[in-house]
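Enquirer: What follows is a group of structures, each given as structure tokens.
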Structure I
């Protein structure tokens, strides 16, 4: 028997235009991290409409890490979340969002003087 794989790409596609715009106009690596986290939380809220207590610390972009992002322990400990995580494309969606953010992050990190100049304007 095949298990049902939930798909949340419609939510991803809904968030992508705004997300891409924010990432491409991000002026600092901190902005990139922030946009990734806020977009991820927005995605979580669409997927889990009954659970509203998602926190800024629930997901972190980790550009220098082994994984492109990390999830908070309490999020992973949630039965509803982990069940959805294991039986859907949520991991793949977050990986794609993280990859987009990390590409921009690395680009900004390469030229910090330009980034600083923009911040001081």
Structure II
């Protein structure tokens, strides 16, 4: 498994923000704006971590996560859901599709660092 982080968000500004935050931790970062792009990228070279927005233009983050967890080549990839929603229904659905971490936007640098450290320690 590669040591890169895949950021999936329909807002390029959010991708740029997370790229800046993550590069401070000296990890490779790749960003895509569509769920289908995320799936193709992850299948080609599985990332260490996927930071996955819930709301995407072509499919939901739930669908992306479910497909990642169902495919043998990406089943072990850690998925952190990034969303502005902090309700029980969203958390329940995230758990059902295999989301490993649930982060509510705005995400602090400290929370991102802890997630990254936990992910890379496991690889």
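Enquirer: When distance in nm of label points 7 Å out along Cα→Cβ at positions 17 and 41 is calculated, the result is 2.4; to which of the structures I, II does this value belong?
Expert: I
Enquirer: I, II: which one has log10 I(q)/I(0) by the Debye sum over Cα atoms at q = 0.26, 0.35 Å⁻¹, for residues 33-72 alone, as calculated, at -0.86, -1.20?
Expert: I
Enquirer: Oh, and also: Quick check on the output: -21000 is helix-only ellipticity at 222 nm (-39500 (n - 2.57) for each DSSP H run of 4 or more, over all residues; to 500), derived from one of I, II. Which one produced it?
Expert: Answer for the origin of the read-out: I.
Enquirer: Figure out for me which of the structures I, II the number -0.58, -0.67, -0.99, -1.41 belongs to, where log10 I(q)/I(0) by the Debye sum over Cα atoms at q = 0.15, 0.16, 0.19, 0.22 Å⁻¹ was derived from the coordinates.
Expert: Derived from II, not from the others.
Enquirer: Where is relative contact order in percent (Cα under 8 Å, 6 or more apart) largest, in which of I, II?
Expert: I
No value in this document is a laboratory result; all are computed from the given coordinates. Just so it is clear, the structure is predicted and the values come from calculations on it, not from any experiment. Cβ atoms are built from the backbone, for glycine too; each structure is taken alone.
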